[in-house]
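Novice: Listed below are the structures to be examined.
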Structure 1
Amino acid sequence: MRFSTLATTALSATLTSARIIGISTPSTLSPNTSFPLTLITEGYIQTVADIAIAYGFQLPSERYPLGFPGSLGGFAKSAYLGPQNSNTVGNVTVNATVPAELASQTYQGKDVVLTAGIYSIYGASGDVGVYGWNVTVRIGEATGGENVSSVEQAWKKNTVTPVVV
């Protein structure tokens, strides 16, 4: 009887905790418009508090076809996630904005890398990290097309450097 109750409780806890594992967005984005930036989630073994998302756009290069590692690129924007959009089983959609500056000839009609970084706090220990994902989108006349999703985590930053006094 105790095992059954414990197993049910453990299963319930697993199903109510989640973490972000990627991003998804329309394949074509139009400057100076809003678009749905979907945060893809999965069930996880511990609670994750997602605090905020920051995202930016950059041109791919031959050396860095998925954008410069650990960088959001230019035109960075952000949104608060907080408790309502955190540790949620089921994807979360943020209303994001494409910067008007992407209407220039440098970007218009070209593929750009959209990078998103999520500031999160993991578990009872409060392990802090920033986790990033990339997708390649086209800058066009209208936002739409099939959604493109990140394939894997692009980068993670959570190193600790002690301060020497």
Structure 2
Amino acid sequence: MIFENYGVEKHYDSHEGSKTYLLKFLKYLAPPESISMPAFPQHTDKTFLSILHQNGVNGLEVKSKDGEWISLHLPPKSYVVMAGDISMGWSNDRIRSCEHRVTMEGDKTRYTLGLFSFIKGLVSVPEELVDDEHPLMYKPFDNIALINFYATKEGREAKSTLKAYCCI
């Protein structure tokens, strides 16, 4: 769907063949004394896409374009799909990675199942996504190298890890 929307269908097969996945079970403990407290700091995922399913205990918050934090109150059988930094780099900033965090309150433990997709090899902006209105923003980069950069002090402190790592 993303590839069709941007007119880059010819790149779909090579993209599909270069993906790898991580399925992760996440547990966030209820805070002491039922106070509201951060359980996971604000960040963007270093993925192409992240798909999350939670156990009905809310806590996921996303940052809006105007900087407001929005608490997501989701029906029990719903999924959240978020673009990661790799989508942002691949799309030449047409898709923005979703800044989010987890804040816990109440007396229940939060469980989340996350499916995270990564790209093996170099990620390059398709030439069809570069024009006068959208000049090339990123040098080709490696998804795993970006994660390794994020583990450094410079990567963690950057406002945008992706831009600090490979922005032109």
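Novice: So if we calculate distance in nm of label points 7 Å out along Cα→Cβ at positions 109 and 141 for every structure here (1, 2), which label has the highest result? Working shown, then result.
Specialist: Numbers: 1: 1.2; 2: 3.6.
Sorting by distance in nm of label points 7 Å out along Cα→Cβ at positions 109 and 141 in descending order puts 2 first.
Novice: Looking at mean count of other Cβ atoms within 10 Å over residues 29-36, point out which structure of 1, 2 has the largest value. Walk me through the numbers on the way to the answer.
Specialist: Working: 1: 16.8; 2: 11.2.
Structure 1 comes out on top.
Novice: Okay, moving on. Supply the structure label, taken from 1, 2, corresponding to distance in nm of label points 7 Å out along Cα→Cβ at positions 37 and 53 with the calculated value 0.6. The partial results should precede the final answer.
Specialist: On the way: 1: 0.6; 2: 3.0.
Label of the source structure: 1.
Novice: Taking Cα extents along the principal axes in Å from the coordinates of each of 1, 2, which one would give 67, 48, 26? Working shown, then result.
Specialist: On the way: 1: 67, 48, 26; 2: 54, 34, 29.
Clearly, the read-out refers to 1.
Novice: Here's another thing I want to ask about it. One of 1, 2 was used to compute volume of the Cα convex hull per residue in Å³, for residues 61-100 alone, and the result was 122. Which label is that?
Specialist: Working: 1: 122; 2: 73.
It must be structure 1, since only it matches.
Every number in this text was worked out from the coordinates using simple rules, so none of it is lab data. As the structure is a computational prediction, the values presented were derived from the model and not from experiment. Cβ atoms are built from the backbone, for glycine too; each structure is taken alone.
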